[in-house]
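Here, each number is a calculation from the coordinates, and none is a lab measurement. Computed from a prediction, not measured in an experiment: that's the story for all the values here. Cβ atoms are built from the backbone, for glycine too; each structure is taken alone.
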Structure P
């Protein structure tokens, strides 16, 4: 499919704003070519190609190198191993893989770049030199491989993901990229994503900083470092992957595991404190919107994939210039659609089959003197929210034993219990030992420590 000005059902003003943004990014950024796509609710609603690849505008089928977007795909493979019970994220890597360096780091630390391992592989510059210079896992690190104590800080580590690729190979008994093809790419229909380029594909270029001139960049096989940034893909394939990241696919990973990948494990970084990192997922807070995805770069290429779960939106930008700036424009595309065409809420419909015991739990509750409201949703979850001010909001999932487990916020993982009196009447709620009563500090309520006998005054 040619993606030049393929708009589908967006409004004309939105289409023009998106086209103007990518045209500006390609022109002012001096990018030889740029391909872009926007998804809404799992469907491509706009796409465009600017510049030239082999004398023609790029299409949705034009391959570009995607750099560190490879890491998100590798993280999906590791989470599949965890969901199958073959490893625990808190396992030290050395439990599963023999390695001279990084064996004490846990798998979750490697995924979140908190292992403290060096940022780059031993020299020379691994992105521009043949991977045969580092043929084995033991050849990845130079002197001082451990730059920070494990678990203390977020320190981006490309060799850390090389170790995760080796972990996949160890547990699957096959090269990581073959496992990726079989377990992720084929189920998601990503036939144009792979280890090496296949025509039609863009050539990588360096753009002279002071002149409108180009210099070819090498496209080497990075070998053991490949899980950090080797893959090639297209906007069509990455659009499919973005839809998967937003909604899940039980053939690969379910929605709950993908939500776990989006949970921040590394603290915000950068001067504005807007960034963070989950499990193979970069997180960016922008204009009140949480963007989840990854940026990528290799010599001659720059890429970005952002999703906005709250808006059901995703954007993909691929370019073939070493110094290409696409992360910002990618966020701009999402913001443009969200602003000009905000998501239409789904129609409200009543729940089918209300459990009277759950309905009894709803309404006002008091944590001490703090008023709270508990609401029952159609899917059986409970939403706890403060009334008239600050407080600890959380959603709770029902469990088979009649309790509820917190899904987010302060009470994530904590248990909510409905406590009843001997005659079966509802007494109070217990959330992680905190007591919620129907009245604020009323004598006779089940308040730990008791209530002053003189009451309110």
Structure Q
């Protein structure tokens, strides 16, 4: 409970800063590109380091990883606070500080998840994991609502200092609690060559199974669309309302994700999981298309709620597919490949969303723009409407990809062509992962 409290505080602090920085930069620059670069700064270290973070957690002292990564992230946040106080107009230093904090934070999830079983009895793992998931889901719901108001009362510097305090609290919690340690197997020292060999093995496993390869490619496009949404949602909403209202919209969207999780835990998901993944993504596309139709808080709130509710259902079904089709003895290496390849297009989304919105779609939907009398007659003209139109086009792309998936035989017949793990020759029986 002590460690869980530290993690909850740390997640809240980071979510406060991420939301506040995105809003502050857009308010300072009026540029979607500048706002999206914050997301890119946080995403690149995660994508590049996550495949290696799991191997590091399996081969090193997890308690030290958690404690020192918290202190490292705190140091980066302290640098960010200094930059904001002394040279707030120099955005490059802001991006570098965010990237440094993200790099240290990426080391934590594998080490934390791997430490849970060493701290508590196995009979309590179900309750512990439920508490972890509740804390993980709670931060995105609470943070935008409170950060939107904190940004107006204590300013960005105050929010960043709260984030610094949250990392120090997390480090203190790790320092106070004794962890049971996993003894690495002989010859399993952390070496880059071993990590690259793990990635190659995981990639060969996926490529040899065309259905899984198509599923991985499908996830790349889904993650690209999600990255575009993350980059565009702040400028779209702030173009017609305040940061406090944006926080409320995102918090209500987070409640949608929580509702999706509760529904999936009770329902268990569709019997035909691949069909569920494709249908959920198609319904997501409809909600995304609707979000850009009008500058309306109720409309975009409802769209965010539905989008994130379906996102949770889609993610749970997607992960279940991999779990039942991939043997437990290789799931870690396949997970590394899924992370590296599945998220490969996310930085691209962050990188192009801003320039497309700022330099292509915004001018087209200004009062004298080329699309003002056609598209503008439907969705409106003026600041933010170009980004909203781009958001709707992303929804159309997502819908098209889902329809292609429904007719692509390798993907549609994945569950028929590839047997479940327990049905595959040589699969272990009667064991619990």
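Relative contact order in percent (Cα under 8 Å, 6 or more apart) computed as 15: which structure among P, Q?
Going through each structure in turn, the value belongs to P.
Match the computed value 4.5 of distance in nm of label points 7 Å out along Cα→Cβ at positions 223 and 255 to one of the structures P, Q, and report its label. Please report the intermediate quantities before stating the final value.
Working: P: 4.5; Q: 3.1.
Matching structure: P.
Where does the value -6500 come from, among P, Q, when helix-only ellipticity at 222 nm (-39500 (n - 2.57) for each DSSP H run of 4 or more, over all residues; to 500) is the thing being computed?
Values: P: -6500; Q: -26500.
Source structure: P.
Taking FRET efficiency 1/(1 + (r/R0)^6) of positions 151 and 351 (r between Cβ atoms, R0 = 41 Å, to 0.05) as the criterion, which structure among P, Q has the greatest value?
Structure Q gives the largest value of FRET efficiency 1/(1 + (r/R0)^6) of positions 151 and 351 (r between Cβ atoms, R0 = 41 Å, to 0.05) among P, Q.
Here mean count of other Cβ atoms within 10 Å over residues 215-222 was calculated and came to 15.8; which of the structures P, Q was it taken from?
Numbers: P: 15.8; Q: 20.5.
The read-out comes from structure P.
To test your reading of the models, identify which of P, Q gives 3.6 for distance in nm of label points 7 Å out along Cα→Cβ at positions 199 and 407 when calculated.
Q
Which of the displayed structures (P, Q) returns the greatest value of percent of Cα pairs over 28 Å apart on calculation?
P
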